[in-house]
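Listed after this line are the structures, all set down as structure tokens.
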Structure I
Amino acid sequence: MATGSAGAALLLATACGPPPPPPGFSATDSAGPAATAESATDLGGMAKLVATAKKEGTLNVIALPPDWANYGDMIAGFEAKYGVKVHSTQPDANSQDQINAARQLKGQNRAPDVFDLGSNVALANTALFAPYRTTVWKDVPGHLRDPKGRWTSDYTGYFAIGYDASKVPAPVTMNDLLGPAYKGKVALNGDPTQASAGFHGVAAASVANGGSADDLAPGVEFFKKLKARGNLIPVDPTPATIASGQTPVVLDWDYLNVAQTTALKGKVDWKVSIPEHAVVGAYYYQSINKDAPHPAAARLWQEYLYSTEGQNTWLRGYARPVLSDVMRQNGTIDKTALAKLPKASGTPVVFTEPQLKAGQDYLQIHWRKAVN
């Protein structure tokens, strides 16, 4: 999702892919082909979709770390409910790696069936997505879903600073990180030109320094200073680097940082701060690979993610699911999990599609010149 090896390594990493489909299997049932179904209705309803997915027997996912937004429990819940085996590869890959894998493995049974992408990468690759509308698609706010059904926002979070309170003082603002106490200690989760987390880290720094969703120049300048002062380290943070002390300060989504406070309790004094004057949010986008080798399982996975069970699973991973407001209204939201979300003051800055495109174009030109 945020870190990962170069895309060229994907072919080797997925060599031990899922088994081939059963002899004589076809992704077509009496209601029509799963590969072109744009809703469960197109397959004759949920019962037919479930039956076809069970016959496929496998779902290929990529870039879903088990500790990212509670994906470990999400996968386990899906397998238990439907008896479809989830084959997970490259859990620490980033959004662009997912797209690279789909292209490199096209036509093979090992290709990813579904994507969970940062918005900037998703919007640049919609030609690879199969239109699909879940049974609750209309409950998703209109500005958070593609009118053609190619992508749907799934969960969001706020950009935050995670830190080892035993090693650094508590940062209140982004600019606190420029101080000498943070020398050799700050890690940004992902390349901002490829990973959504990294992109929105630049955005948070920009907003904190007079910029906006339309102006990322102050954010690039911030990271240029952070590197020049020796505070920014060239390490993609992971739970392992946090546990080992290699990355005492991590700029990442709040749900990932908060998860570490629980995972490392009693080992590392990990705390989380949503910086003042820099509240930036972003949804990840859920899509189906139009060349998915398991098209029914891919569609059933979408139905599970947007079910009450799936949405609350994300919430228990400290992510804010897209149907939160609907679930509050109908009383199905997990109130205990909701109360554990980090608090933030102010209206979060959320990029529009044109702003994402313009911001990504800007970083493609200026990021490496300034920071690498």
Structure II
Amino acid sequence: MSTTGRFRWAALSIVAVLVVSLLLVVAACGKSETTGEGGGTDAATATSVEDFGGMDGLVKAAQEEGQLNVIALPPDWANYGEIIKAFEAKYDIKINSAQPDAASQDEVNAIKQLKGTDRAPDVVDVGAAIAAANEDLFAPYKIVDWDKIPDNLKQADGLWHADYTGYMAIGFDAGKVPAPTSVNDLLKPEYKGMVALNGNPTQAAAGFNGVVMASMANGGSPDDIAPGVEFFSKLSKAGNLLPVDPTPASVAAGQTPVVIDWDYNLLAMAKEVEGKIDWQVIIPENNIVAAYYIQAVSKYAPHPAAARLWQEFIYSPEGSNWWLRGGAFPVLYDAMVEAGTVDSEAVASLPEVVGTPVTLTLEQQEAAQEYLLANWDKAVQ
């Protein structure tokens, strides 16, 4: 299947993933007021670039604030390191990046705990279930290309919208371990003390979807992830599961020779350790798990104009191609292909996907999270 075709499949296959019907429009509030060129506006209540009188007004308002607070954006995750550099260089706005290795739940916790301070996150990039459960923390904002985002991948009032997707995969040091051909290979003695999962699945979307992948490989379904929890219980009891979150540094040092994570993260690791170890990435055949992450503006953002400019930047072809170069498919990928603005070389470098991807609906994610909260800690110790 072509890359374009498989992405279109992903967009069509998750019609139920993010559909959350809301009749309540949440009013944004915040401390910072910024005057736009189009007659003036409170940046904290701006719902589109028109409220700033156009893009020039938004840029001016954001530059007056001079800073942007982001959280849980590792430089090697979906190419965020380059995205941050590009934004700072283009707009001369300093980005304060807090807790790069934090989980989605940590992001919303930070909004709650730091609201009213200048250290509070301006924007978040979280898993779908976390976004749906915390809509009261977000401010409605619709980017310029809002209409090009499929309806099933955005909240109708602009409280959140999908940003990019990828596939769960296995990365491994070919110089230390045999190449796995399936998830269940990781139970073998050759992988003792070798396997790391990116994040606690009760808090991190990457870890959560790693459990989903293991479940699909062991007779589970989107409605039943118990086999995935059982798999990791066996992995732990066999001594194969490492109780650490993997990083490029831990991979380079040989501390985490096998990593279960999104393909774009594993591909980024390959670039960082090139010439040091033989890092390879596979997406297990016929066991494909995909999911979108969600972007939102905090309604307590201390830099509300910069937060909205960040949204416009990352969803522009310039910003979205940075995601693509990092191995993550931007939600506007099809629109970019149609407009001729997509980086075709980046697309050609992505790993092969064989099989039909599985993506949990929002309801299935919520049920799975409940199961994990009740069973993960006692199953995996």
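The maximum of FRET efficiency 1/(1 + (r/R0)^6) of positions 67 and 339 (r between Cβ atoms, R0 = 25 Å, to 0.05) over structures I, II, that is, the highest value, falls on I.
Tell me which structure, out of I, II, gives 0.95 once FRET efficiency 1/(1 + (r/R0)^6) of positions 91 and 291 (r between Cβ atoms, R0 = 35 Å, to 0.05) is calculated. Source structure: I.
Among candidates I, II, the computation of P(r) over Cα pairs in 5 Å bins from 0, in percent, for residues 203-250 alone that gave 6, 21, 24, 26, 15, 7, 2, 0 used structure II.
Readers should treat all values here as calculations from the given coordinates under stated rules, not as data from a laboratory. Not measured: the values here are computed from a predicted model. Cβ atoms are built from the backbone, for glycine too; each structure is taken alone.
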